[in-house]
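Please go over the structures that come below.
Nothing in this text is a laboratory measurement; each read-out follows from the coordinates by a stated rule. The model shown is predicted, which means the values in this text are computed figures rather than measured ones. Cβ atoms are built from the backbone, for glycine too; each structure is taken alone.
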Structure 1
Amino acid sequence: MSLSLRHSCHRLRTVRCWCRLGGLLICLAAALALPALASTRKIILDTDPGSDDAMALMLALNSPELDVRAITVVPGNVTAQQGLENALRMVSLANRCDIPVAAGAQHPLFQKLITAEFWHGKNGLANVELPPSKCKVDSRYGPDLIIQMVHAAPHEITLVPVGPLTNIALAVLKDPSIVPLVKEVILMGGSISGGNVNAAAEANIYNDPEAAQIVFQAGWPLTMVGLDVGDKTLISRKQLAELGRTHGPVNDFIYLVVKYLVELSEKYGSSGSPMYDPLAVGVAIDATLVTAPAMHVDVETRGEFTRGETVANRHGFVERNVLQGDRYVIEELDPVVPNAKVCVDVQADRFLQLFVSRIQGK
C-alpha cells in the first residue's frame, strides 16, 4: 500500500473513531475536513454571456466535479460591458460572490466586434432581467488574472473558453510561460464540417480568428468542442417540461432561457436549440461524453470566403512535393503533429440528462 493511501485510510479510521466518540456533529466536521475529491477539476471559465453561456455557467457552478476558480469576460455575443454585467448578475443569482469575475479585452485583436443580440436577446440573457448583482467586479484584468492563477496552481487549471478566444490569446502573448503550466484547454468553437456565420466559419472563431490561431498553435493540451458536435445536442420542449417541474432561482432563470431558445429555434425550423457552450462544460465534467480523435487544426485568417474556418487534418499527413524540372512530383507523405482533440460525436441524451439534473431545483 502506498504512503498516500495508508495516510488516507488512517484519516478515514480517525473520522470513524470521532463519529463513535462524538456523534453526528463531530462526524460532519471531520468529513468536511477531508481533502477535496482528486477528480475535482479547477477551471477558469472565459465567457461572453450569452444565453448558452448562461446555461454553461450554471452547469459549471452546480457540478461538484468542477471548482470554478474565476470567470473572465470577453466580448462576443454582447459587448464587453454588457457581458460583465450579465456575469455578475448570474454569479449573484447563484450566491457565488466568492468567485472572482473579471473584465477582459474590450474588442477582438484586429477587427471590429460582431455582437449577436439577434440570437441572444437585447441583453444577451434571453431578455430575462435578473436582479442587480450583490457581487463586485474583480479589479484585475482578465488575461492577467488567468496568468496569475495558472502560476499559483501549475498543472492544475483547465481553461474553458466558450466565447471568442481574445482573452486566452492575450494571456499567452503576455506570458508564454503559462502554456506548459495549463492542465488543458477545453474550448467551444470551430467546426470541421461548415460554419454558422457563413459557409465556413463558426461564430466564436470568426469573431477573432487571429486569437484563435494563437490558441490552437500554443502547444498545450486542447479539446475543440465544435459547432458540428454541438448541433447534435438539441435541448427541446421535453427538457423544458422537466425543468418546469422544479423551482429555484437558477432553475427558473434557466427555464426562461431555454424557453426563449427553443421558441427561437422552432421559428427557424428546428426542434430544439443546440447546447454549444454547455457541452464544453460537459466535456470538462466528463470527457467520455464525446468521441474526440486527435487532429492538427489551423485557423484560416486570410481567406475571402473562409476567414475564421478551423481547418483540420483528418488523415495525419501532407504530401511532400519536390520540384523536378518544370513540375512538382509527390515524393513522400510527411506526418503532421496533432495539436487538438476534435469532438466528432457525443452521447447527446446522456449529456442533456446531466444538464437537466444539475439545474433542477437549484
Structure 2
Amino acid sequence: MTTELFINPRFERDRVYGAKEKAILSVAAGEEARAAISQWPGYAPTPLRSLEELAKETGVAAIHYKDEDARFVTKSFKAMGGAYAVERLAREAKGQALTVTCATDGNHGRAVAWGAQRAGIKAVIFIHEGVSEGRAEAIRSFGAEVRREGKHYDDSVRRAAEVAAQNGWQIVSDTSWPGYQDVPKLVMQGYALLAAESLDQGTAPTHVFVQGGVGGLAAGVLSWFWEKQGAQRPKTIVVEPDRAACLLASAKAGALKNADGDLETIMAGLACGEASAIAWDILEHGADAFMAIPDDAAADTMRKLALYGIVGGESGVAGLAGFRVVANDPAMRSALGIDASSRILAIGTEGDTDPVVYREIVGSTGEDIRKKRAA
C-alpha cells in the first residue's frame, strides 16, 4: 500500500464562488438546512476538540478535530445529509405513500433509515458483500429492510437505482449521475453544516483535511469556506484510501475517472470507485490537493485518538490520518505550506459505527474510551 499527495493543477485560488457553484451548494440553502436540523430533538453542534499534544508533536500551531461521534443516534455526520433529505422528501410527498432507498457502506444507509423512521415511511437499504453484519444490523435497528447485493458500493448503487425504478421508490443518494442531482444536493447541503459549526465554534484553519469517498462531504465543507471566505479560505486537502481513490484519479485525469483496484479497505465508508459528478464540479477547481493513504495510517490514527479519549472510526479518522502522514514528510509539508504557524482542521466523520471492528483495531471498546475521557 502506498501514500500519494497530488497538488491539484486545476485549482484556482481567485476563482469566484459563482452561480454555477451556488446552484449546487450555497450558504443560503445551508442556512435553510440548519434551520430545519437545529429543530430536531437532540440536536447540538458536535465538539470541536483541540489536539494540543498532537499539534506539538507535529510542529503546527493548532489541530482541531470535528468529532461526529456524538451526532444524534447515528454516531456519524451522515445524519446531517441523509436524514435531512428524507425529511424534505416526506414533506413534499404531503402524506402520500413514499418508500426511500439507497446504497450504502453503512453510515449513509443508517442515516436514511433513521430519517425514514422519524418521518414514518418505509426504507429499503442496499449493501454490498463487504459491509459488515454489524453495520447491517445497525440499519435494521431503525426499521429498514436491508438487501445485500453487489460486490462493491458502486454495484449496490446501480442495483438500488434499478429496483427503485421498477417499484417507484425514491432514491436518497449522496452521489449523483446524469438525471439525478436534486436529492444529492440536499444531502451535501446538510454536510456543509460541519464547516458552519466549526466556524461558529471559533476555528480559523489554514488547512482542512477532509475525507473523499464520492466527494459529497469534501464538496460540502469546501463550498462553505469558499463562499464565505473567497480567496482567503483555508487550503483543502481531500483524503482517500489508496485502494479507492477515485477523486485523486479524477484530479490526475482532469476529468471524472473511476478508481482502479479492488476497493478493499478498512475505511469502509470511503470504499467508492466512482465520484459524484456534482461534487466534482465543486472540487475540480476548489480543492488544493488530493491524497491517498494506506489502511495502516487510519488504524494508527484511531489508536492515537483513543489515547486522548476520542473515539474515531475507520473512515472517520481519514482526514487526520492524512495530516499525520503529511506532517512526517518534509516534501509534503513544503508542498502544502505547513509550518509552525499552521492551524489544522480535520473532519472526524464517525465514531465506532461498527463496535466490533473498532475493538479489533483499537483493542478497547468505544465505551471504554469515552469513560476514560470523562474520568
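Points worth noting:
- Structure (1, 2) behind the derived value 28, 54, 16, 2, 0 of P(r) over Cα pairs in 20 Å bins from 0, in percent: 1
- Given 29.2 for mean count of other Cβ atoms within 10 Å over residues 70-77, calculated: source structure among 1, 2: 1
- Which entry (1, 2) yields the derived value 22 for relative contact order in percent (Cα under 8 Å, 6 or more apart): 2
- Ranked by FRET efficiency 1/(1 + (r/R0)^6) of positions 110 and 158 (r between Cβ atoms, R0 = 25 Å, to 0.05), structures 1, 2 are led by 2, which has the greatest value.
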